[in-house]
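Take a look at the structures below.
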Structure P
Amino acid sequence: MAYRGIFPVVPTIFDERGALDLEGQKRCVDFMIDAGSDGLCILANFSEQFVLSDDERALLTREILAHVKGRVPVIVTTTHFSTRICAERSREAEALGASMVMVMPPYHGATFRVPEGAVFDFFQGVSDAIGIPIMIQDAPVAGTPLSAGFLARMAREIAQVRYFKIETAGAASKLRELIALGGEAVEGPWDGEEAITLLADLDAGATGSMTGGAFMDGIRPIIMDHLAGRREEAVAGYARWLPLINYENRQCGLLAAKALMLAGGVIRCDAPRAPLAPMHPAVREGLLDAARRLDPLVLRWGK
């Protein structure tokens, strides 16, 4: 059975000193499940994965998967430039109970890229190491062009490549082309980018969305209505939640989910890790104002 619905990114919770807060992390996960997540994604860019050590990544993978304990499927991000290390990370995630891994094409810094043939071989090598699906994350941060035709080819020819998170400009058009070219080999055409293009992407055939982690109770009904053929209800729901979605995507980024969780008593500290700067007080107030108008569970869960 294909995974579909809302699989938000789990933020990484730190304490005031910048250390991992594992108890806060577990409360965060419990809230996200209670808010209606169909599954979760850990160690993504919105999890601040780039400020974590390898040991911390391994610890978070173990602790979160053990705490979720099969309540929902968990996607583990295992991106690395090295085929070998990405394959090892993916194998370890599978052994710990991951349902899927999410991987970006190999890149490093502003200029280190590999050509299309090497990208294919990279995903083939990761696929050969595991028995769970791979989601290819197609996002601008990698700086690697991945045409719809190339993605469809990997879906057809690489056993575990089945899911695609499309976050590029014109995501809906790319999803539509990918579905047309890949057919049944494209098990999961998904969008991301905090659901800022969700309605157009659902219209194009998306069956899942990887959003921010704070208000799944608002976004999930939009997805479910659309998948059930109730487009007018989906349009109305999207219009209602779009101001908050927009505020997260355009003003707050990866800080939004933790700020809302702090306001609702889910966690005790919403600080990012240096050198990321904390949220400006005026931005925080704008985010909270947009959220209070909708009364999402995140503002009530811990009180």
Structure Q
Amino acid sequence: MSTKTPWWIRVPVLFFLIFGLMEFFIDSGDKPAIIEYPITQFFLLLVLMILIAIELILASIENIMFQTLSEEGKERYLEAKTKKYEWTWVQNLMKKLTRTKAIEKEEEIILDHNYDGIRELDNVLPPWWVYLFYVTIIFGVIYLVRFHVIGEYDQALEYEQEVAAAKIEIEEYKRTAKDLVDVNTVELLTDASDLSAGESIFQSNCVACHMADGGGGIGPNLTDAYWINGGGIKNVFNTISEGGRPGKGMIAWKQSLKPAEMAQVASYVITLGGTTPANPKEAEGDLWKDPDAPQTNESESEAQPEQMEQATDSTQVAMD
């Protein structure tokens, strides 16, 4: 009943094997199954107890069978059990890799050179070293042909490719990382959760100057089409971040709000445009026209005043 692997190796190996299979077959999402489903902890505890119980049973059976042996059989059994397991395949592998001579056989490779009693051995180069040397030669030949004969690419081209790939990865990371948004990358947020968060920030920090409905008080009216520092998401974000006009106006909020929060409140401010506040303040600044908005046909825009004039004349004639 003796085995070459001790119990303190068998039990952990079997336990972690079962644990790995459990994690592999149980779909628990991003969390380990042992954390997502606490019942698995009880299962693993039960498995550990069963493994220990099996080892105890095997030890008891081995002891009973040992008692049934003769004295000579007991001696042979104990001798075989106490004998250390020899890793013969490892020893053979080391001999093949090194091809060293045993100390008892060094007389076969000793040279005639004698330096004050110091003798020299003619050991062969280890095969692993020779094979590695051959690999370096093959690698050198391939490298020479690829980069100096064919000229597939050089370090400058490789550098440019790596930089281009890194820029793409950085832009992708900035696009998904909201806290890295700046005035150049900010975009109008339309998700309900972002606008709700922006409204909360506005109600907490901006109503003292702009009123709860954006009609304006100390600060300008945010519902009309006139802007002091320019409209649009980028200008509004920059104004929130850097503050209003030098010496007066709104303070810079970049020290108090995160970039993602400034993007949210800027997007909410944009949604206030066109609404009707209770006591709107007079317009300040310049009329803002979005440069990205579709351009109207010039002939249509010139025709509109003429049509309005004709309509006015018709009305006047009717009144007469």
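When mean count of other Cβ atoms within 10 Å over residues 64-71 is computed for each of P, Q, which one produces 15.4?
Values: P: 15.4; Q: 10.0.
The read-out comes from structure P.
Here FRET efficiency 1/(1 + (r/R0)^6) of positions 176 and 200 (r between Cβ atoms, R0 = 25 Å, to 0.05) was calculated and came to 0.60; which of the structures P, Q was it taken from?
Details: P: 1.00; Q: 0.60.
For FRET efficiency 1/(1 + (r/R0)^6) of positions 176 and 200 (r between Cβ atoms, R0 = 25 Å, to 0.05), the value 0.60 is produced by structure Q.
With volume of the Cα convex hull per residue in Å³, for residues 56-183 alone derived from the coordinates and found to be 412, which of P, Q does the value describe? Kindly include the intermediate steps, with their values, before the conclusion.
Details: P: 108; Q: 412.
Answer by label: Q.
Identify the structure, out of P, Q, from whose coordinates helix-only ellipticity at 222 nm (-39500 (n - 2.57) for each DSSP H run of 4 or more, over all residues; to 500) was calculated to give -18500. Don't jump to the answer; show the numbers that get you there.
Numbers: P: -14000; Q: -18500.
Attributed to the structure labelled Q.
Which of P, Q yields 0.00 for FRET efficiency 1/(1 + (r/R0)^6) of positions 32 and 72 (r between Cβ atoms, R0 = 25 Å, to 0.05), as computed?
Working: P: 1.00; Q: 0.00.
Value 0.00 for FRET efficiency 1/(1 + (r/R0)^6) of positions 32 and 72 (r between Cβ atoms, R0 = 25 Å, to 0.05) corresponds to Q out of P, Q.
Quick check on the output: 12 is relative contact order in percent (Cα under 8 Å, 6 or more apart), derived from one of P, Q. Which one produced it?
Among P, Q, the structure yielding 12 for relative contact order in percent (Cα under 8 Å, 6 or more apart) is Q.
Out of P, Q, which has the highest value for mean count of other Cβ atoms within 10 Å over residues 160-167?
Details: P: 24.8; Q: 10.2.
Largest value of mean count of other Cβ atoms within 10 Å over residues 160-167: P.
Looking at Kirkwood radius over Cα pairs in Å, for residues 168-223 alone, point out which structure of P, Q has the largest value.
Working: P: 11.5; Q: 13.2.
Across P, Q, Kirkwood radius over Cα pairs in Å, for residues 168-223 alone peaks for Q.
Among the shown structures P, Q, from which was the value 0.95 of FRET efficiency 1/(1 + (r/R0)^6) of positions 40 and 96 (r between Cβ atoms, R0 = 25 Å, to 0.05) calculated?
On the way: P: 0.95; Q: 0.00.
The value was obtained from structure P.
Distance in nm of label points 7 Å out along Cα→Cβ at positions 8 and 272 computed as 1.9: which structure among P, Q?
Details: P: 1.9; Q: 7.3.
Answer for the origin of the read-out: P.
Quick note: the coordinates plus some simple rules give every number you see, no bench work behind them. From a predicted model like this one, the values you see are computed outputs, not experimental measurements. Cβ atoms are built from the backbone, for glycine too; each structure is taken alone.
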